[in-house]
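S.K.: Got some structures for you, see below.
Readers should treat all values here as calculations from the given coordinates under stated rules, not as data from a laboratory. Everything numeric here is computed off the predicted structure, so don't read it as measured data.
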Structure 1
């Protein structure tokens, strides 16, 4: 297919008709949801790190005991 026959489509969302307060409210809720999800992921990550350090320390102490 020649390059000249290629059809380019551009999709644009026109938010000009939406009230500003609705855009601000939607953006605020989306940002709050994103922050909530990141907080939950960080919480799980910290718990996993805690148990990994605990298990590693206990395994190291056991290794030193039997060595």
Structure 2
């Protein structure tokens, strides 16, 4: 479900499980997909995607983000 506001929008996704864990895993999956895409240039952004993956919070930090 998408909720629109004056200056932005929010997307609500029913995960059917723990939303914090699902969010972390979704971010990792998206970055991994970007990393392994063959865009024809043979220059894959390995370092950039690994950097972004490392910026993701761990489980305990992510749990504190929703409190």
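S.K.: Of the structures 1, 2, report the one carrying the highest value of Kirkwood radius over Cα pairs in Å, for residues 13-52 alone. Walk me through the numbers before you get to the answer.
M.R.: Details: 1: 12.4; 2: 11.4.
When Kirkwood radius over Cα pairs in Å, for residues 13-52 alone is computed for each of 1, 2, structure 1 gives the biggest number.
S.K.: Which one of 1, 2 has helix-only ellipticity at 222 nm (-39500 (n - 2.57) for each DSSP H run of 4 or more, over all residues; to 500), as calculated from the coordinates, equal to -16000? Write out the running numbers ahead of the final one.
M.R.: Details: 1: -26000; 2: -16000.
Computing helix-only ellipticity at 222 nm (-39500 (n - 2.57) for each DSSP H run of 4 or more, over all residues; to 500) on every structure in 1, 2 gives -16000 only for 2.
S.K.: Can you say which of 1, 2 returns 53, 26, 4 when semi-axes √(5λ) of the Cα gyration tensor in Å is computed?
M.R.: 1
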